[in-house]
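No value in this document is a laboratory result; all are computed from the given coordinates. Just so you know, these numbers come straight off a predicted model, no measurement behind them.
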Structure I
């Protein structure tokens, strides 16, 4: 039984490495998902203002990546002035981000909304981000915040 568990873990780790190995490095000009141009992108403070006026914003948003899913790049987070990053997911998991995208300035094209995320989902994201068991266990309240679902991502710098 232990051998089966060990082999399963090895297979899943190899699969995650395979997915990451097929993702191009985050160099300026690299696009993931649909092609994106940087023109007319809003900054995060402007996005917050737009979402205070309307429940949804569709367009381009510029930001700096501060975190990416450690398992296979299935989400990333953009820095915000208040220190609380904004979650970016990808339409239908159609593409993934490389680990070296952290610290890069990007333009994401997609839809932003204010949503409530359940405790269970927040804990899942924390686990995927490689947080400790203590950090995951400390998540006890749902969170209402901006969430972006992106069709494409362009690395600016």
Structure II
């Protein structure tokens, strides 16, 4: 229960930060991404602040034997750059540029009640679901190919 309370608090602070920095405003994000047009560089400060805080926080936190509320760290183990990673990154970037939303700010923007936010989050959830189905099919067909070889 305590873990969930802290998760709610951290998520609320994160969402508030996204709203205050205007990362939940698709027009602001699209203006930031329009580097050859009417570029608005103000979001560099938001991202730069996040990078600086993360840089130092990770160094301090990862010195601990475990997180405060769980038995161990859950860190990614894959280090390969493969076509799934590159393709997913490309799709993410295209979607971010077209819609002006990425997952965190999109969820935070639901609080504002704009229909565009609800449409984006619904499409995002559908995309997660489709990706899971396609990924499972790919994994199963890869296993069948390996067995045949």
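Taking -23500 as the value of helix-only ellipticity at 222 nm (-39500 (n - 2.57) for each DSSP H run of 4 or more, over all residues; to 500) derived from one of the structures shown (I, II), identify that structure. Checking each candidate, the match is II.
Computed over structures I, II, relative contact order in percent (Cα under 8 Å, 6 or more apart) reaches its largest value in I.
Could you figure out which one of I, II the value 11, 38, 34, 14, 4, 1 for P(r) over Cα pairs in 10 Å bins from 0, in percent was computed from?
Details: I: 11, 38, 34, 14, 4, 1; II: 9, 26, 34, 24, 7, 1.
So the calculation was done on I.
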